[in-house]
Structures are given as C-alpha cells and as structure tokens.
Structure P
Amino acid sequence: MSDVFFTQAARAINLLQEEVYNCAADHGWWDDKNPNDGEKIALMHSELSEALEGLRHGNPPDDKIAQYSSAEAELADVIIRILDYAQHKGWNLGDAVVAKHKFNLTRPYKHGGKAF
C-alpha cells in the first residue's frame with residue numbers, strides 16, 4: 001500500500017470519528033463532560049459480547065439493519081463506540097490505526113511464535 005492510501009485511510013477514520021461523536025453528543029450521550037472511562041470501555045466490551053451472542057445463535061439478520069447480520073451490526077457498534085470515545089478524549093485514532101498497522105506489517109509470522 002502506498003503512503004497516499006494510508007494518509008487517506010487515516011483521514012477517513014478521523015472524519016468518521018468526528019461525525020460519530022457529533023451524533024452521540026447531539027443525542028445527549030456526552031452531557032456528562034467527565035464520564036467514567038471504565039464504563040465507556042465496558043460498553044465497548046458489551047458490543048463484542050452481543051456480536052458473540054449473534055454468532056452463537058446462527059448470526060441471523062440484525063433486528064435494526066436487516067441487510068446485515070447481527071455480528072456485522074454489533075461489530076459496527078464496537079467501532080462506533082471506540083470512535084466516539086476517542087473523539088471525546090481528543091485522540092487521533094486514524095493515524096494511530098495506520099501507525100499500528102504499519103508496525104504489524106514488520107512483525108514475524110504469528111509475532112514470533114504466539115499460539116493465539
């Protein structure tokens with residue numbers, strides 16, 4: 001991948017991060033300016049658990065966006081919660097994702113022997 005691709009990907013993530021946060025703020029989810037960080041992270045975990053439950057039940061169509069499976073919708077919720085939180089914290093998640101991916105490209109197979 002080219003540097004142009006990575007720059008555009010980071011920019012797209014950062015723009016989506018801002019949009020997701022603005023939507024959440026407009027809907028009252030950031031009225032508390034000093035939320036409990038642990039609670040926000042636990043909500044991210046809960047979305048992962050919902051994705052797992054969807055898979056355990058055969059991954060049926062989601063009840064809100066039926067063109068997608070329940071796992072797809074719940075994983076989207078994970079990403080939305082992460083982007084929302086990152087924007088609230090003032091973090092540059094787009095560039096961080098790209099930097100971490102570039103680092104991962106340099107790692108050995110299974111990071112040198114990890115089982116999972």
Structure Q
Amino acid sequence: MKLYIYLIIFWIMQVVAQIFFKWGSTHSSYWLWGFSLGNFFGISSIWFLMLIYKTINPNITLGIAFGGAFLLSQLALALIFKSKINFLAWVGIVMMTVGMILLASKGLIEK
C-alpha cells in the first residue's frame with residue numbers, strides 16, 4: 001500500500017513541477033517563481049522516488065514512475081494551458097499506458 005501512495009505523491013509532485021515550469025515560461029516576470037517552485041517540487045519528489053526504489057526493482061520503478069509522471073504531465077499541461085493533443089499523440093498515450101501496465105504487472109509479481 002505504501003508503494004502506491006509513494007508513487008501517487010511522486011506523480012503529483014512531478015506534475016506540479018511541470019506546471020510551474022510551463023507557467024514560469026509564459027511571461028518573463030513569472031520566470032524566477034516558476035523556476036524556483038518547479039525545482040522545489042521536482043527535487044522534493046526524488047525523496048519519494050528513492051522510497052519506491054527500496055520497494056521494487058529499479059528498472060520497473062524507472063519505467064512506472066517517470067512514465068506515469070510524463071503521461072500525467074502531458075495531460076495536465078494540455079488541460080491547463082489549453083493545448084490540443086492530436087490523434088497520434090493519443091495513440092502514444094494509450095501505448096505508453098499499456099506498456100506501463102505490462103511492466104508493472106510483471107515487475108510487481110516478481111518482488
């Protein structure tokens with residue numbers, strides 16, 4: 001159960017970091033705040049990544065943690081900053097999600 005909580009917190013913190021980085025790039029007066037807050041959340045999330053590494057295989061951790069953070073960040077940025085996701089991008093999102101599920105099911109069973 002702890003593993004899932006750590007993973008969700010890691011994903012949330014990574015998404016928040018990406019949102020701050022993007023927000024900081026929208027106007028020069030936001031740059032320092034976006035940079036600082038993005039790095040605060042991004043660097044802090046590594047603590048949870050280290051806790052996840054203690055629980056499951058590092059290769060599985062890398063694929064699930066960063067794959068999920070990437071997918072969720074893409075969706076959050078598209079939603080918040082109103083960018084379009086085209087059909088091929090949706091296909092990629094689905095394929096990555098299926099790959100993460102396969103990786104997680106194999107990796108979590110072995111441990």
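With distance in nm of label points 7 Å out along Cα→Cβ at positions 6 and 78 computed over the structures P, Q, the top value is the one for Q, the highest of the group. Thinking of P, Q, which structure, once relative contact order in percent (Cα under 8 Å, 6 or more apart) is computed, gives back 36? Matching structure: P. With helix-only ellipticity at 222 nm (-39500 (n - 2.57) for each DSSP H run of 4 or more, over all residues; to 500) coming out at -30000, pick the structure among P, Q it was computed from. Source structure: Q.
Each value in this text was obtained by applying a stated rule to the coordinates, not by laboratory testing. Everything numeric here is computed off the predicted structure, so don't read it as measured data. Cβ atoms are built from the backbone, for glycine too; each structure is taken alone.
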